[in-house]
Structure P
Amino acid sequence: MVPFPAQGHLNQLLHLCRLIMAYNIPIHYACTATHNRQAMLRVHGWDPNSVSNNIYFHDLKIPPFLSPPPNPNTPNKFPSHLQPLFNASLHLRDPMAELLRQLSSKATRIIVINDSMMASVVQDMGTIPNAESYTFHSVSAFAFFLYLWESMGKTKPLEPKSKIIIPKDLPSHEDCFTNEFLSFVGSQYEFQKLSSGCLYNTCRIIEGAYMDLMEKLENKKQWAIGPFNPVKIIAEKKGLKGRHKCLEWLDKQAPNSVLYVCFGTTTAIEEEQIKELAIGLEQSEQKFIWVLREADKGDVFINGELSKAEILKGFEERVKERALVVRDWAPQLEILSHTSTGGFMSHCGWNSCMESITMGVPIAAWPMASDQPRNTVLITKLLKVGIVVKDWSRRNQLVTSKTIENAVKTLMASKEGDEMRKRTVDLGGAVRGSMDNGGVSRLELNSFITHITSAYIKVTVPVADWPRYRTRKNEIANNVLGVCSHDMQFIHVLPGWEGSTVDSRVLRDAISRKYPLKVLKGYYYLCDADYNNCEGFLAPYRGQPYRPNDWRQDHQPTTPQEFFNMKHSCARNVIERAFDLLKGRWGILGRRSSYSIKIQVRIIVACALLHNHVIREMPVDTQESFPCSNILEGQELEGDHIIHLESSDACNEWRDNLAREMFDHWRASTHES
């Protein structure tokens with residue numbers, strides 16, 4: 001993980017670490033020491049230190065940089081005071097390249113997920129044969145789609161049946177960024193082209209139509225695998241030492257009665273606007289928590305003083321019975337998930353939007369800069385889970401206390417607000433459900449994990465043959481069928497089939513060739529759900545949880561089918577590890593070859609034979625670090641072989657009986673213990 005050193009970027013990729021590590025994939029999070037510390041200190045909803053064996057933090061060095069305070073009086077609210085940090089972060093290229101080389105020498109494959117603003121930092125990834133990069137966009141799919149569409153001169157026609165909605169009078173980009181930052185962003189575009197796909201902290205329930213169209217515009221796979229943040233927050237016990245004071249205060253309030261006011265970590269607001277906001281909040285007569293803190297500097301640990309912003313004389317004393325002003329860091333995710341929180345006045349940074357939607361809290365939108373004006377359109381006009389406090393067309397005008405008062409009353413104490421809250425609660429429930437087993441975001445995440453651990457091997461073929469070799473992942477590759485033993489030796493390898501060919505077709509060819517894959521009757525191989533459950537090939541149950549991460553201490557299998565799939569997945573993991581080792585040992589399999597397809601097929605077979613030789617001759621595999629044993633010992637079992645691949649009721653019944661027997665034995669053993 002290569003994050004951009006700003007809070008809204010750091011925490012999103014750290015949350016993504018939590019999702020990916022559930023697949024037993026080691027994660028390396030690389031940034032400066034200061035920003036690694038910042039990310040760990042401020043993450044909420046889970047503790048990265050409790051899983052230190054799965055996430056490895058790498059502290060990289062950059063040259064010293066200025067860390068000036070923000071200027072709250074500038075008309076452009078973009079955090080230009082952080083530009084020295086952004087410029088210094090480009091010097092991470094050399095230490096990042098060194099880290100990637102070190103990791104690539106020890107791992108079979110390196111997957112780099114970098115923030116779009118760090119594309120140039122990971123550009124040397126292209127020189128590492130077993131490395132591949134994916135771009136993380138920290139903004140909404142809606143905002144990024146609009147950027148692509150506008151960059152094409154708004155000439156790209158939308159499909160007649162497209163669900164894409166482009167509202168009239170879109171907010172302009174004027175005052176969203178500084179010229180210096182736009183130049184910085186422009187310097188990254190060239191290197192973003194090196195990535196193999198894009199990731200978004202969003203959900204197809206929210207932005208599916210925009211994700212689909214972007215995939216066509218960019219001709220790259222796009223994954224919507226959000227929300228990244230935890231969707232189930234375990235509330236800390238009341239009175240627990242170290243629990244934040246605002247949570248203790250919220251415990252005493254009625255459900256949906258409190259407005260949470262916070263404008264992100266990098267926004268600086270002028271004193272006059274702070275006073276208008278205070279008057280509006282006070283006159284609304286609603287309960288609120290107001291996080292009034294200094295905007296982050298480039299180094300948040302230097303001169304970290306609490307906010308000294310002046311409010312109105314006697315303000316905090318007058319509202320103390322129904323309000324709380326917080327002048328330091330506040331646990332936003334826990335606040336939004338609290339039952340007492342009924343609204344969120346926000347700058348509409350995408351991270352805040354996703355957290356608020358996930359927790360079912362409607363938004364009073366007050367955009368400040370960056371992608372926030374466009375996010376406001378999505379929140380208020382399309383999703384209809386928020387109201388506008390500050391219209392972007394009047395961004396240089398003071399928002400009056402009366403406007404603020406009316407917005408707060410509408411959100412917190414009106415029929416319109418109640419209806420909006422219900423829509424948000426319903427949407428939040430759907431978004432949270434998307435992360436459950438079988439949910440749309442869980443399926444997207446599974447798709448990404450499958451994509452980066454696939455058994456396809458890229459090939460070079462004439463352009464005319466591309467359609468036949470194009471995989472469902474939009475890569476030009478051949479479909480390699482591999483069968484291995486318990487010790488990861490390949491028993492049978494059949495390369496050469498076009499990437500568009502379904503797995504079952506390749507298997508039928510494998511058992512019918514002159515030198516076929518031999519499957520002795522009475523025995524079976526474990527295979528994935530793309531194959532039929534038939535004689536000789538035992539497939540998992542479709543439509544049931546499968547991967548090991550689907551079962552945790554708080555979610556154990558409840559049916560024979562679920563238990564069977566759990567055990568099946570653990571056992572079949574051998575073939576995935578075998579392919580990882582194969583590609584890791586022989587770099588030529590990890591990149592596109594210039595040889596003809598005929599030669600490439602022979603190379604794949606030769607590498608598999610060498611792979612088997614290494615396993616047989618090495619007492620300990622240095623890449624796997626476990627003793628190797630020869631399960632087959634060169635013996636071929638005798639008997640009749642299977643020559644047909646037909647699913648039957650008898651095969652399914654046999655699997656059902658096996659699943660039931662395994663499940664009953666497991667339940668009996670757990671009850672005994």
Structure Q
Amino acid sequence: MALSQSPLDRLEKDVSGYVPPPDEAKMVWLAHGLKQAIKPSTYQKAPPKAGLDTGQNFYVLPAGRLRLALREDGMVVYVTEVAEGVNDEEILETLKVCNLVGAEIPPSGHIHGLLSRGWVQVCVGQSDQESVWTEYRCPGEPTKILPVETLKSMSQLIENLWDQPDISAAYPSLYCGLTALSGDVLAAIQTTVAPIKGYDIFGRQLGAKLPELSQPDPGENVVFDGEEYRASCYGYVTLLDNVLSVKPPFWMDRESVRLYWCLLDSRERPVTEHDIQGFLDKNNIAEGIQQKTIETLLMDIPEGTHMTGAHLLAEGEAPVHGKDANLELLVDTRKRIGALREDGSVDFRGVDFVPEAQPNIEIARLHPATKGQPGRTIHGEEAKAIDGTALKLKNDDNIRVEEKEGIIHYYATKEGAVKHTRTEISILDLLVIDGDINYKTGNLNFAGEIFISGSVGPSFSVIADGNITVGGNVETGAKIMSKGNVLVGKGILGRKTRVMALSHIQAQFVSEGHLQCGHDIYLGNYSSGAQLRAGSRIKVENATGQKGGCVIGGQLWAFSSIDTHTAGAFNQTATELNVGVRPEQAEKLQSIDAHMQEANKLIIRYLQRFDLDTVNVQQIQNILSASTGPRKKVLALSAKQLGEAVQAQQKLIKARLEVRAKVDKVQYAAVVIVRDRVMPGVIIRVGDYTQKALDVIKAPRYKIQNDRLISR
């Protein structure tokens with residue numbers, strides 16, 4: 001029987017694909033040029049029909065009987081739809097009314113046919129150009145200029161596609177790439193007498209300063225003769241980190257069992273058998289080659305009749321990996337969770353508090369791990385299989401264990417609540433308090449699970465080996481400690497309040513409290529001035545109310561991710577969002593950096609006594625040998641102190657590397673998502689990288705990419 005999910009289970013595992021709302025300043029600028037309003041609802045990422053601009057952000061809006069797409073930087077306009085019966089004269093007049101400068105349409109009557117294949121470009125601005133610059137070309141069409149931002153965007157999308165664990169399931173037909181063949185010109189160095197100032201689609205001069213010359217480095221499969229960059233093999237043009245490369249259009253899975261030919265370019269290109277066979281030979285691919293697929297595509301691609309997407313080119317025999325041992329629970333351990341209200345609180349009315357475990361009833365089964373079966377790679381080698389991971393599960397004296405045909409069965413010997421972790425299963429007593437924790441009940445310390453229908457009063461403590469559920473509030477100065485989960489129906493209040501759990505914490509809101517748990521913190525409404533520490537994730541839902549979805553003030557630390565709707569406030573309340581590093585690691589890095597600064601100052605001071613800029617042992621020895629009298633004693637002492645300072649510096653460097661090694665394991669996967677806006681003054685930290693918001697930032701997603709903290 002499928003069990004209902006708690007809000008803790010509904011924490012998002014994948015938050016990719018979120019498109020931020022448009023920048024208001026850009027909308028105003030484009031609307032000023034068009035002389036009409038642009039609605040934010042028309043903002044979208046361009047589909048593959050946009051060709052070179054696939055994935056770029058556009059405003060799509062009606063214009064008479066046309067539909068236009070304006071790139072958000074104001075440099076390109078496409079026609080995306082034309083009503084039946086619209087002639088060329090009406091199209092040109094509409095473009096003129098939209099104030100577009102230099103707009104052109106295809107030859108008479110052709111636009112309707114072209115629209116069936118994709119968007120039709122009708123107006124292009126001119127980028128700023130220095131007197132010497134790199135001009136990127138569309139491979140196979142050397143007279144067609146390729147905007148550098150388009151190439152960079154396309155390159156990043158291709159890079160992301162190649163990073164997928166299964167490219168065939170990543171919808172490769174929705175991606176766009178430019179096919180280069182050996183000898184194709186990819187870029188050329190251009191010169192002019194004086195810099196050229198650019199203009200947008202409305203003829204307005206660009207406000208940005210002229211870009212500095214950024215001549216790319218020739219990368220993989222690209223040769224540069226001092227004037228032109230040319231492809232040396234078949235593949236897709238990419239420009240990443242100022243390196244111009246050609247990426248072969250073939251993707252192999254990690255087990256070397258499947259090879260795909262990824263077609264991202266719908267254009268006609270004279271690809272030959274030599275281009276394909278060269279890659280197969282170079283990479284020792286000899287088994288499972290799909291010769292019929294190769295022959296068909298080699299006929300279709302030169303004609304432009306091929307289907308874009310991933311085509312299986314070679315296939316071996318995939319290994320069958322073993323299954324991990326798993327614990328199957330036969331009782332509903334979540335029936336005391338309650339229902340989540342619109343305001344983020346939890347309704348416990350109607351919840352059954354009868355213990356789920358009863359004597360002699362089977363409560364769980366442990367299914368053993370299975371062995372893997374090896375396969376065969378496309379290189380003709382054995383594809384190794386991974387055996388399933390065994391699971392050793394401890395049980396307490398309240399559980400009877402029986403093994404039948406390799407499956408371990410667990411039976412309750414008493415009534416109680418089932419508690420289970422990755423390594424242990426036990427039956428605990430269940431204590432139900434119908435009311436508040438106050439002077440009448442006193443503090444609670446219970447070797448089981450506790451349910452409190454009311455609130456935990458000021459300065460009282462509740463400690464339990466199992467889960468702790470509180471129907472009301474946890475009030476100022478109270479202390480909650482659980483070896484399982486803590487579920488609070490309403491709020492956690494007061495800066496002296498402490499809530500700790502080995503697993504998860506859930507509450508409607510927290511105001512100035514301290515929360516710490518081993519896994520996830522889930523807040524149904526908001527966090528204000530609180531200190532939150534989660535071993536995995538923090539999620540703040542956008543519930544009803546003025547503060548819904550807000551994190552205002554305080555420090556949030558989560559190892560994997562923080563996901564909220566708004567961070568900070570207009571009055572710049574100190575708010576910190578930290579992921580990818582534990583507080584103690586951040587503290588240690590900060591301490592090491594401070595000590596390193598002091599060590600560096602000492603080293604510089606001692607070196608100045610020798611008139612040196614760097615530590616050179618031989619030079620120091622020569623200076624000591626040449627010195628005499630009191631100066632020799634002073635320099636000898638300085639040399640000793642310098643040696644001690646250098647040793648201290650080396651120890652600090654080693655300590656920092658050790659901490660960084662631990663941080664690096666997780667910081668590149670850590671992310672901070674703010675779905676509405678980040679207010680000025682908010683500090684974002686991902687691993688060892690920190691950024692402070694200086695202005696309102698709309699819907700950012702912070703993560704580390706190419707060794708820097710980015711928001712997009």
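General remarks:
- With helix-only ellipticity at 222 nm (-39500 (n - 2.57) for each DSSP H run of 4 or more, over all residues; to 500) derived as -12000, matching label from P, Q: P
- When relative contact order in percent (Cα under 8 Å, 6 or more apart) is worked out for each of P, Q, structure P gives the greatest result.
- For 52, 39, 33 (semi-axes √(5λ) of the Cα gyration tensor in Å, calculated) the corresponding structure among P, Q: Q
FYI, it's all coordinate maths here, none of it is from the lab. Note that the structure is predicted; figures quoted are calculated from it, not measured.
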